[in-house]
Structure P
Amino acid sequence: MKTLSLILILLSLLFCSEQNTSTDPNLVKISYATDPSTLDPIQTTDLVSEKLVKLLHSSLFDMDDKGKISGKIAKSWNWNFRTKILEIELIPGISSEEIKISLSRLLQTKGPRKEAYKDIEILESKSSSKILLHLRGNLNDQDALRLLSLPASFISSDTGPYQLKSWKRGNSLSLVFNPRYKLIFPNINYENYLPDKLEILIIPQSTSGIFLFTKGQLHSLKLSDFLLNHPITKINKIYSKKGRSVQYVAINNTNPCYDKFFREALNLVIPRDKIISQILENQAELTLGPVPLSKFDEDFLNKHKSRFLPKTNFSLAKEYLSKSLCFPKIMNVELEFRMRADDENQSKGRAVLESIRSLGLKVKLIAMEKSSLYKENGIGLGDFTFLTWYADYNSASAFLFPLFDSTRLGNAGNRAFYKNLELDQLIQEGDILSSIEILTKEKPWIFLWSIQENYLIAPKLIRYRGIEEYL
């Protein structure tokens, strides 16, 4: 039934709108594999929703690849260490009342990120262009600025580059350029910056996207690994993104049987290089703990790569397993390996599963829809869960927090339910090296790899220099 529905959608897109859209010079069509779960910044947890939030809203602050903060809606800011008050002056065209309303929603509305912002208090505005925030507890100005650059804190009024025209759930979203955006941010060179109209098609399968791309009805799509050698990739541009995500297996750390010896055994038995080469077409990189290699500079890698890089050793894995708390009884217990049921994850997940089974463990595969997988993991179900984390911002620290924060268990980010107060302190202090040292010793996950994302780009899209951020 789902296949029939997809075929009807494709035919409708191709034949009913071809004449109207293919010749429109101001319309660009891109695709996402799944529908956004929400368009409300406060409720965002998935990557697609975060992309839409960035298209429809703007943030007070931006964070670059090095973790450096700059203002966006914030024109300037001043931190008073003694009073712990952060004073933010806004750019023209944005009122303090507008910001206050949006941040109040974030602080008062139940949502997956609410806990992270609990130490921010809004004080009365000094003027129509300034807002005062009181930072409580251990929250300092740099932590607050980082929090105010994340999607959950995006200002939920008409501040983004686009406005939503329509949303046909499971099918498409139609966006039009927001005229207010040019008034708020007049210093941007808007020539060939973003298209006037943007249509986002929801296409779960890359093969369907390829069909529309060849007909000129789609201008960008994310390529699955098995399509990288498709003939169409030879005549169109491929845009690649590295180090934006990490794939891992969350080990349920609430089970005392999964002690340090057991977790070490699971990590030692995975042939990562072989899987990356043979299944992932070399479109992935290894990680140091949870952090992709591309997040580190050459000096850091020269000093620490050999010490933290994951290793494969089957005989040593068997030895560690034999020392684990519940051995040998664990060998007769049926364990659960949970993962998404889509084609793209099946081959990778099954390769990891077979490696675990090679230890002699009885492991049952449970393939699930994405929403059910994350929901059940969030309440502590399952033994091993194959997951992907997309970083909230472009920094090594984004692969540590909230993934290993002891207060953010389950759906709040820490899906392995791993608690370590020493690690919490190191992450709060921004000590990346010491954090990785603990994680590579403790191994609360089966550390795997970071997938390189590859996007097929049509000539029509290349002219817009600002669009790649939203692919």
Structure Q
Amino acid sequence: MAESGEGWSATEAFASGSHAWSLDDIVFLPGSGTEKVPNLSCRITKNMKLGRPVLSGPSQISEEGMAMALALEGGLGIIHRHMPVATQATKVRRVKQYHSGFILNPTCVAPKTTLQKARSIQAELGCSSLPVTENGRMGGRLVGLVTKRDLEGQQGNLLVASVMNRDVVFVQEPVTLKNACVHMQQAKVSKLPVLNKDMELVALLCRGDMKIAEQHPMASRDANRQLMVAAAVSAHESDGWERVKAMVEAGADVLSLDVDEGVDQYVVAFLKQMKDMFAGIDVIVGPVNCLRQATLLCEHGADAVRVGNAKGAEATTIFEISRSLRSTFGVPVIADVGVRDSGQILKALLLGANAVCLDTMLERCEEACGLHIFREGVRVRMEPHQGDRVVASGVPMTVVDRGSALTFLPFLFNQLRRSLQDLDIDSLGEISKALEQGKLRLEAQQPSFPDSWQAPKMYPIIAGGLHSIR
């Protein structure tokens, strides 16, 4: 670490209270360095850990594609709420059904289901095969399996019973995931139903899921090895409570309660009711911009607090709120301050944030919401920045497409690891101790330091740090 006489400790830097610092105002001094690979795992709520300290913001950026990409890379996607309740619930289910070990609630069809209905189910869920049970429901007696190939070229009014595969390879419970995978490989099948002694369907295993598990060992999974996903809700909408119930039923692991309108008694009562009725669901609340609001939310059951809406004072706000909540409630803080590059992510984490919401950095990925077009030979994405489902708000603009988040996120995480190595930090869990002991030293950055660059006309919205990786 830097010598104690060099730079300031965080406590010294933020002690006066007469000046509020932004993330661009400070720079952390390097330490002695380490060759160890830093551990990027973090705690994002009281009860939940992630392999990587990133979430998508609850704004109109993340739907099922982005949520899947983030979960596969160890983060967490928040499905935004600017859509009908049923649509949001469907997107949550798609994420939960995309990748898992044993699928405990596969969608089934009955032998008398029409092929047209089976096709629509496959298209809606994005799956290629459907188990066929006597009653068309999970837990029914298995009679066959119908795949996309079985449906090709067939008339829609035919019944599933006329085309389904009746000779199905299966295993009986109890069986471990490892043994089931071995059996699937030996049988050379892509789908393996798990049945009980009465030949009733209890689970389904897919070969594609096994391949994904090998490619993404750090993926964020729940106890059933399904991808984790969060869903945004609001206390100030007429369908707020209906949305909460629908998201829980759809399988959301976390609920993100948006309080853009401010923290009032109605929000507090809504949060308390959520925690009373769904005690097993963690709730992230925010954004807040002062310690008073954050404390009020934690006192009424918030499992994590999003810190934002602090333009020009992001560093001070993150440090003060995270230090207080960590010591008083043990509640994690998620920085939602519009970080623009890997340097700002690192600063937010070093100042006490457990994780960071990415908006600007993810909106250029192909999985983000919006229409992709070509402008002057460059692939760009239309970004509506819609803040309301009824009244148009925000400034429509375009952002240059950077490709898949599955390619960008590993690059971003490697940058964070390298920066932590320079600071002699072995894991994100060490940061709070290093802050308290004054081992992390920082300096004020000169106002004359080049903070932005003049973008060409075709990139009107790109403006950021000199060393930005956007």
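A few notes on this one:
- Top of P, Q by distance in nm of label points 7 Å out along Cα→Cβ at positions 234 and 258, largest first: P
- Answer label among P, Q for the case where relative contact order in percent (Cα under 8 Å, 6 or more apart), calculated from the coordinates, equals 20: P
- Origin of the value 3.1, where distance in nm of label points 7 Å out along Cα→Cβ at positions 58 and 434 was derived from one of P, Q: Q
Any read-out appearing in this document is the output of simple, stated calculations on the displayed coordinates, not a laboratory observation. Values in this document were obtained by computation on a predicted structure and should not be read as measured data. Cβ atoms are built from the backbone, for glycine too; each structure is taken alone.
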